[in-house]
Structure P
Amino acid sequence: MSPEVTTTAGRVRGLQRDGSIAFLGIPFAEPPVGELRFAAPVPHAPWTGTLDATAYGATAQRETLAEITLIPEPSIPGDSTLNVNVFTPSLPDAGDPDALLPVLVYIHGGGFVAGSPASPWYDGAAFNRDGIVTVSLSYRLGFDGFGWIEDAPHNRGVRDWVLGLEWVRDNIAAFGGDPARVTVAGQSAGGGAVLSLLAVPAAASLFHRAISLSGATSDLPLDEAEKLGRELAALGGVAPTRSGLGSLDERTVLELQGRVASPTVEADQSGESGDPLAPLVRFATGGLSWGPVVDGEVLPESVSAALSRGVGADKELVLGATDNEFVMALAPQAEALSAVPAAAILSAFGLPEATVAAYIDAHPSRGTADLIGQYVTDRMFRVTAITLAAERARSGAPTWLYRFAWPSPTIGNSCHCLDVPFFFDCLAAERVAYLAGPNPPQELADEVHGSAVAFVSTGDPGWTPFDEATRSTRVFDVPTHTETDGYTDVAALLPVARTSA
């Protein structure tokens with residue numbers, strides 16, 4: 001018989017698999033359409049009968065963005081986009097409540113504008129094998145989730161995360177999970193979501209540990225969010241209100257949010273094209289246009305400010321990044337940039353002359369495109385990791401820092417998203433060979449996945465916690481090892497980088 005579970009909203013029917021059970025597309029909120037489109041999420045009303053939960057639900061991502069295709073994340077049509085997928089080793093014995101298992105809740109990435117929880121990479125089978133109930137959840141993306149609207153609640157996407165975690169708190173025991181042992185994890189924007197949740201008061205009691213993979217936070221100031229929101233509304237020819245923006249269909253809003261976030265290169269008065277690197281400079285120095293907003297309520301202050309004050313210090317945190325996150329992004333421009341001095345471009349990022357020289361000295365024998373890609377990597381991800389680890393260490397918060405350093409044989413370096421199939425131990429999954437080659441090392445997956453299992457289960461990933469004296473860093477490579485001060489190569493950036501990029 002198909003496995004069934006009763007949730008707070010009704011009964012659901014899942015899918016029995018080899019070694020685990022999957023319940024897919026369970027709605028935790030009402031569909032965010034019509035009057036609810038730009039509203040705070042509303043818990044899903046009870047249903048009658050048994051809901052079929054054997055296929056993934058609708059996704060907030062309507063079409064995969066061309067520039068975000070490293071992870072297979074399908075877009076699924078439909079209105080009920082706020083849903084969870086639950087993977088469990090087995091359903092609990094009602095007579096043995098002490099047998100409840102630790103829980104991993106995963107938040108997908110995609111720059112807060114793309115991504116889907118329906119990726120085959122996010123299947124919880126390997127974590128189930130190792131005794132962990134796994135949940136992936138969806139949230140509103142882009143302007144619908146994070147854009148400023150005059151009469152709408154801020155941070156709607158963050159509120160989606162919180163309501164999803166409340167669903168886990170209220171329902172996960174029925175699937176065999178322990179609501180008192182919840183770890184939140186995510187990669188890229190999902191890793192940024194994890195860091196943001198550490199600073200969100202409404203989420204404080206909803207999880208107990210956190211893993212941030214390549215965390216890219218937003219921390220957009222409210223006035224900047226308002227500027228972007230008004231700009232989008234003006235481009236759409238509507239008032240910056242729920243009714244005005246609600247008159248624009250999804251496709252129009254998607255097109256407008258792209259125009260606002262990635263402005264075209266303006267021509268000067270002579271008709272000559274402007275600086276083609278201007279959008280990259282804006283991205284690296286100003287951060288993401290759509291993401292969590294420091295609104296004084298849902299997110300009272302920046303992640304950096306909160307963590308430096310000891311907010312979230314009661315929760316263990318593992319964080320880090322791949323060594324070369326965005327180097328591949330500029331590879332197509334390598335020839336065009338070869339004639340441009342790297343120092344000139346780094347100066348355009350606002351770096352002082354001494355810092356420019358120190359950074360170039362720290363990365364000898366690298367072409368301009370490669371070096372600038374590394375700079376964006378360091379500024380957006382690696383400096384954030386080392387700085388937040390240091391801030392938490394000063395407040396006594398248990399923190400573990402890592403680097404994913406193994407170079408892909410197909411990409412040539414340790415690029416963005418490369419660590420994800422190792423984290424989920426799904427090396428045979430679709431498109432993994434594109435990123436990791438035809439024979440990715442299973443021993444590395446054993447290390448990365450195994451440390452995650454240990455952390456979710458016990459609160460200790462298996463290496464020395466970070467402190468400012470030794471700056472202990474786990475280096476995931478073949479072989480995996482632990483270094484002292486593993487982020488030495490980004491030291492030249494530390495005085496000037498915006499830690500909440």
Structure Q
Amino acid sequence: MREITLMKTSPLFVFLFFITFPFFTMAKGDEIILPSCEQLIEYKKSPRFDRLSYPIETARFYNQRCESSELIAWLDHNATLTPDAVELITAIERSYDEGLNPQRYHLREIQEILETLKSTPSTTSNSAESPLFWLDLLLSDAYISLAKDLHEGLCQWDELHEYKKGKNEKFAWDRPAFEPIVYPEYLAEYLKLHRISRSLSALSPDYEEYRKLRDALHTYRTIAESGKPTASTQKIIQKLLINLDRFRWLPRGIDKNSNYIDINIPSFTLRVIDHGYELLEMKTIVGRDSRPTPILYSKVSHAMLNPSWTAPQTIIHKDILESKNISAFLQNHDIRVYEHSGGELNEIDPTQIDWSLHSGKKNIPYIFKTDAGETNPLGKIKFLFPNTHFVYLHGTNTPALFKKTDRALSSGCIRLSSPQKLYDYLMEKRENLEDKNPNTLQEADISVQLPKKLPILLRYMTIHAETNGRVTLYNDIYGYDEGQWAILKKKGIKTE
């Protein structure tokens with residue numbers, strides 16, 4: 001069950017209690033002596049300071065604060081918790097609803113200090129002894145830690161990469177690019193504006209689908225807490241926790257503020273989203289487990305009509321050279337062989353090549369191509385976008401494969417069931433429509449600059465939630481869920 005219910009203290013009670021009963025360190029008559037910001041310098045030298053999650057960032061925050069204020073951050077002149085502190089404690093409690101663990105943000109220790117001060121007010125202003133100092137430090141460190149987790153996610157890219165590397169498994173996932181935030185300065189700015197809660201909620205993913213997953217998490221936790229949890233319920237909660245954290249790796253600001261191409265690899269679907277509304281959807285075929293489609297963020301720049309196809313190195317080494325009869329394989333797939341000679345590309349009869357001479361070699365002096373046309377594996381259109389994996393979207397000459405449920409079948413590129421529909425949408429404002437029709441072109445490899453250069457998001461979500469709380473699970477085709485859950489568990493995330 002929820003760990004944060006141990007104290008059973010509501011935010012409203014906390015607020016009313018602390019504005020009524022201030023905590024103070026030492027009194028001379030009616031005068032309250034509050035620990036000053038300058039005394040924190042002593043505390044930063046103590047071993048206890050290193051117990052913080054982010055001691056360097058927390059120290060940086062206080063270094064700057066103490067230049068302009070005599071007060072520590074979360075208590076006023078009367079040694080009373082400020083409304084900002086109450087907002088922060090409430091946000092820490094509510095982090096549970098975001099799929100996080102409030103104990104990562106010192107909730108239990110903060111509550112224990114408050115309970116201690118409630119029964120036994122501090123009687124010393126010594127910075128190394130006063131619990132008020134430690135309370136203030138914990139709150140600042142908690143804010144920085146919570147802000148970082150909301151913005152960047154609990155699971156770090158390096159951690160998942162190392163996990164997959166340790167299992168000798170493919171990891172085709174570009175490092176996420178976060179909007180840079182200097183968390184001590186971010187805290188200082190919003191503490192000055194008294195917008196603690198708003199500053200934290202602004203860091204959460206702004207996707208409508210994220211909010212639906214968050215609502216579904218509440219629904220299924222309620223089911224689990226009813227006393228009748230099932231293995232299925234626990235699995236769904238686990239998937240929700242993983243995918244909520246995974247959303248934190250996605251770029252912000254595109255779901256409601258622009259239109260973009262959204263491809264969720266495990267669901268085998270492409271959608272065009274325009275300011276939160278779905279305009280287009282189609283089936284996709286993605287990379288198989290041994291040749292995963294990469295997770296990345298880019299922008300579609302242009303299309304190639306009536307494309308020819310040149311075999312990439314993966315297919316050359318894994319498919320062509322590994323086939324029992326190379327010449328027969330090439331003939332069955334309409335692949336022609338070329339080599340550079342005298343500055344030109346000349347075709348060679350594959351039956352005249354001694355393929356055994358190239359077995360196991362990394363570099364092969366041949367180019368393998370399929371001409372544009374009906375047998376070309378790229379179909380009539382391919383869409384290109386900058387990426388280091390050399391993947392793109394394209395049509396196919398085997399449309400029957402879209403009838404399959406499991407469509408992890410390609411070598412990494414993404415095949416589309418309706419490439420013409422995507423092309424028509426991206427070329428909405430084109431002129432001379434008949435001149436650029438992929439179905440009537442005879443010339444090969446016609447490059448077309450797209451009027452709509454849309455962002456394209458290749459993501460990896462293994463659960464989808466509807467507004468009514470119903471969820472759809474997708475297979476973890478690349479084994480990323482397993483690795484991410486192992487990392488999240490180490491950081492205190494649990495299904496119960």
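Using relative contact order in percent (Cα under 8 Å, 6 or more apart) as the calculated read-out, with 14 as its value, let me know the right label among P, Q. Value 14 for relative contact order in percent (Cα under 8 Å, 6 or more apart) corresponds to P out of P, Q.
Kindly point out which one of P, Q the value 102, 49, 47 was derived from, the read-out being Cα extents along the principal axes in Å. Before the final figure, lay out each step's value.
Values: P: 71, 57, 45; Q: 102, 49, 47.
Here the read-out was taken from Q.
If Rg and Dmax of the Cα atoms in Å, for residues 165-412 alone comes out at 20.7, 68 when worked out from the coordinates, which of P, Q was used?
On the way: P: 20.7, 68; Q: 24.0, 78.
Derived from the structure labelled P.
Only the coordinates and a few stated rules stand behind these numbers; no lab work does. Just so you know, these numbers come straight off a predicted model, no measurement behind them.
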